[in-house]
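Rule-based calculations on the coordinates, nothing more; no lab input. None of these values were measured; they are calculated from a predicted model. Cβ atoms are built from the backbone, for glycine too; each structure is taken alone.
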Structure 1
Amino acid sequence: MSIIETIRIAVDSFARQKTRALLTMLGIIIGVGAVVAMVAVGQGATASVETQISSLGANVLMIFPGSTMQGGVRSGAGAGTTLTLDDILAIREQAPAVGAITPSAHANRQVIVGNLNWSTEIEGGYTDYFKIRDRQLNSGELFTEQDERSANKVCVLGQTVIDNLFPGQDPVGQMIRIQKIPFRVVGTLKARGQTGMGQDQDDLIVAPFSTVQRKLLNNNYIRMALVSAVTKERINEADTQISEILRQRHRIQPGEDDDFTIRSQADIAQAVGSTSRVMTILLGSIASVSLLVGGIGIMNIMLVSVTERTREVGLRMSLGARRRDILQQFLVESILLSLAGGIIGVGAGLAASAIISKIAGWATLVSPVSVAVAFLFSGAVGVFFGFYPARKASRLNPIEALRYE
C-alpha cells in the first residue's frame with residue numbers, strides 16, 4: 001500500500017473521531033507551544049543583554065582598582081584606590097593598542113532649573129568619553145581639554161534631562177544647578193533611547209572629570225577608567241599592554257596578584273551569554289517535559305485504537321495486507337497526530353511569545369531554528385511513542401484478530 005493511501009486512511013480515521021484526535025494532539029500542542037515560548041524568552045533576554053553591552057561603546061575595556069589580597073581577604077574590583085591619573089596618562093602614552101582612555105566618575109544628584117528639578121546621573125570624564133561611549137553631539141559643543149584642566153563648571157545634557165528641565169526650550173548657554181553649584185550647558189547629546197533592559201541612556205549629564213571629582217564627589221581617587229582599543233581585533237592586545245604597564249607602575253612582582261581588574265565587553269558578553277544559554281536550555285528542557293507527556297498520550301490513544309480496530313486489522317491481513325503495511329498505517333497515524341499538533345503548537349508558541357512581550361514587557365526573540373527543532377521534535381515524539389502500538393498491531397494473529405469481540 002502506498003504512503004499516500006496510508007495517509008488518506010489515517011485522515012479518514014481522524015475525521016471520524018475529531019474530538020479524540022484533538023484531545024490527543026493537545027499534549028503536543030501545549031508542549032511545542034511551551035518550548036517555542038520559553039526559548040523565545042531566553043533568547044530575548046540574551047539579545048537584550050548583548051544590546052546593552054554593545055551600548056557601552058566601541059571596543060571598550062574597563063579598568064577597576066582592587067582585586068587585592070589583604071589579611072587573606074580578596075577585595076572586589078572597584079574596592080581599592082590604587083588607580084591614579086598618572087596611570088591613565090601612562091597608558092595613553094605607552095599603550096599603542098589603546099585608542100582613547102578616560103577616568104570615569106559617577107554621581108547621582110538632583111538638578112534644578114528655576115522651579116523645575118530632576119534627579120539624574122552625572123558622569124565625569126575626559127573629552128575621550130564621547131568617543132569611547134560613541135555619544136554624538138546634537139547641538140552646541142562638547143567641553144574641551146581646557147575645561148578639564150581648569151575643572152570648569154560646564155556640562156552636556158542628555159535628551160531626557162532636557163525634556164524634564166527645558167521643555168520646549170534650547171538649553172545651550174543656559175545655567176543649571178547641581179548640588180547648589182551652577183553649571184553652564186554647552187551642548188546636548190543625540191537621543192539613544194532605552195536599552196533592551198529598559199535603562200534610559202539619555203537620562204544623564206556629562207561634565208569634565210575633574211569638575212565632578214572635585215566639586216560633586218570631593219575625592220581624589222579613580223573608581224573606574226574606560227578604554228577604547230584602536231580596533232576590535234586589538235582588544236586583547238590592549239588588555240595585555242594595560243596590564244603590563246599597571247603592574248610595572250604599581251611594582252607588582254611576578255607571581256603576585258594584580259591590584260586592578262580589567263574587564264572587556266567580550267568577557268562580560270561571554271559570562272552573560274553562558275548564563276543566558278544555561279537559562280534558555282533550562283527553560284526549554286522544562287517545557288520539553290510537556291512534549292513527553294503528550295507523547296505518552298499519543299501512545300495511550302494508539303494502543304486503544306489498536307484494540308478497537310483489532311477485527312479491522314485481522315480482516316486486512318486476511319485480504320493480503322502485510323505486517324509492514326499494518327505497521328506503516330498505525331505509525332503514520334501517530335506521526336500525523338504529532339506533526340499536526342506541532343504545527344498548531346508553533347502557532348500557539350508564537351502567539352504566547354507576543355503576549356508575554358506585550359503584557360510583561362519582556363523582550364522575546366523567536367528564532368527559526370528553535371521553531372524547526374520544536375516541530376521536528378514533535379515528529380520524533382510521534383515516531384518514538386507510536387512505534388510500539390504500531391508494532392503490536394502488525395504482530396496480531398489474523399485468525400485471532402477476526403475472532404476478537
Structure 2
Amino acid sequence: MLYPMSSKVVELKRRLENFMDRHIYPNEERFYREAEELGPWKVYPVVEELKPLARAEGLWNLFLPDSRHGAGLSNLEYAPLCEVMGRSHLAPEVFNCSAPDTGNMEVLERYGTEKDKERWLKPLLAGEIRSCFAMTEPAVASSDATNIESSIVRDGDSYVINGRKWYTTNATDPRCKICIFMGKSDPDNPDRHKQQSMILVPMDSPGIEVKRPLPVFGFYGVPDRASEVIFTNVRVPRENMLLGEGRGFEIAQGRLGPGRIHHCMRLIGLAERTLEKMCRRVRSRVAFGKPVSEQTVTQERIAEARIMIEQARLLTLNAAQAMDTVGNKVARTEIAMIKVAVPNMACQIIDWAIQAHGGGGTSNDFGLTQAYATARLLRLADGPDEVHRNQIARLELKKYSNA
C-alpha cells in the first residue's frame with residue numbers, strides 16, 4: 001500500500017466496521033423514516049440510542065487530533081475511518097464525528113478561552129449539544145466570502161450582531177446551543193481579508209430567529225439540517241470574539257482544511273457503498289434475455305466507477321499526508337483538488353447507480369436519492385468547484401511567473 005495503515009488504525013477500522021454491521025446498517029431504514037416523519041426540528045431517537053453504544057466501545061471523537069479528548073489521529077490516520085463512517089448518513093453523528101460540530105470543536109479547542117471550552121466544547125465533545133456555523137448569506141454571492149454583509153459592531157463591553165444567514169447547518173436542531181458567526185467587524189479595512197471576524201453566539205440570545213429549514217433536493221434533515229437564520233441586534237459579550245477582530249479568514253482557513261478532507265473521505269465511502277448497491281442490483285436483474293450485469297454498458301460503468309474511486313482515494317490520502325507534513329496553507333492545492341474531484345466522482349457514480357436501478361433508483365427506497373443530494377451539495381459547500389478550480393489554476397500558473 002502506498003499509504004499503509006498503522007496497527008492502531010487497522011484495529012479501529014475493524015471495530016468501526018463491526019459496529020456498522022451490528023448497529024448502523026440495520027437502523028438506516030428507521031433513521032430515514034424518523035427524519036421524514038419527525039422533520040428537521042426534532043431529535044431523531046435512533047441517533048440518541050446509538051450514541052452511548054458507540055461511546056462505550058471507544059468509537060467516539062475519532063476526528064480530533066487532540067488525544068486528551070479524541071483518538072489523537074493525524075489526518076492521514078483518520079481518513080480511512082472517516083471513509084467507513086461515510087458509507088451511511090446515520091453514522092457520523094452516532095460517533096460524534098459529524099459536520100459542522102467537528103469543525104466547530106476544533107475551532108473552540110484552538111481559539112476558545114478556557115471558559116468557552118468549559119461551557120461549549122465540553123458538552124459538544126460529550127455529544128450532549130450541537131452547534132452551527134453561520135457564514136453563507138442569501139443576499140450576496142458567498143462563494144466570495146469577502147462579500148459577506150452581516151455586521152459585528154463593538155458597543156462598550158459587547159458586540160451587536162445583525163445579519164441574515166442561510167445553509168446554517170444544525171440550526172433547527174433543538175440541541176443546537178452555540179453558533180460560530182462570521183461577519184464584518186471592520187468593513188472599511190483596505191485589506192478585504194481583514195474585515196471579517198468570527199464570534200461565539202449562544203442560540204438562546206434575544207434577537208435570533210431560526211426562520212425556516214431549507215430542503216436539499218426535497219430532503220429536510222437528511223443529509224443536512226440546512227437552515228435560514230435571522231440575527232437582529234443580537235448582543236454578546238466582548239470576550240466571545242474568537243482570536244481577535246479581523247481574523248475571521250484566518251480561522252476559516254484553519255477550520256475548512258480538515259473539514260474538506262472529512263467531506264471527501266465520507267464521499268468516497270458513500271461512493272463505495274453505492275457501487276456495491278449497483279453491482280448487487282445488476283446481478284439480480286434480467287433484461288433482454290440476460291443479466292443486466294452482462295450488458296457492456298453496465299460493465300463499462302462499473303469499471304470506470306472502480307477506477308474513479310481509487311483515483312479519488314489516492315488523491316485524498318495524498319492531501320491528508322500533505323496537511324500532516326507541511327500544513328494546510330502549503331497543502332492548499334492538494335485540498336482544492338480533492339474538493340473538486342471527489343464530489344464530481346461521487347455524483348457520476350451515484351447517477352450510474354440510479355440508472356442501473358431503473359425507476360426505483362429515483363425513489364427513496366434504495367438510498368440513492370439521498371446519496372445524490374449529499375454529493376451534489378458538496379460541489380457547493382466549503383467553496384464551489386469554480387472557486388477551487390480558479391485557485392488550482394492560479395497556483396499552477398504561478399510556477400511559470402518567471403518563465
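Numbers below:
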{"read-out": "For mean count of other Cβ atoms within 10 Å over residues 123-130 computed as 18.6, the structure of 1, 2 it came from", "value": "2"}
{"read-out": "At a computed 5.3 (distance in nm of label points 7 Å out along Cα→Cβ at positions 83 and 379), which of 1, 2", "value": "1"}
{"read-out": "Which entry (1, 2) yields the derived value 14 for relative contact order in percent (Cα under 8 Å, 6 or more apart)", "value": "2"}
{"read-out": "Answer label among 1, 2 for the case where P(r) over Cα pairs in 5 Å bins from 0, in percent, for residues 147-258 alone, calculated from the coordinates, equals 2, 9, 14, 14, 14, 15, 12, 9, 6, 3, 1, 0", "value": "1"}
{"read-out": "Which of 1, 2 yields 14.8 [Kirkwood radius over Cα pairs in Å, for residues 171-234 alone, calculated]", "value": "1"}
{"read-out": "For -18500 (helix-only ellipticity at 222 nm (-39500 (n - 2.57) for each DSSP H run of 4 or more, over all residues; to 500), calculated) the corresponding structure among 1, 2", "value": "1"}
{"read-out": "Answer label among 1, 2 for the case where Cα Rg over 2.2 N^0.38 Å, calculated from the coordinates, equals 1.00", "value": "2"}
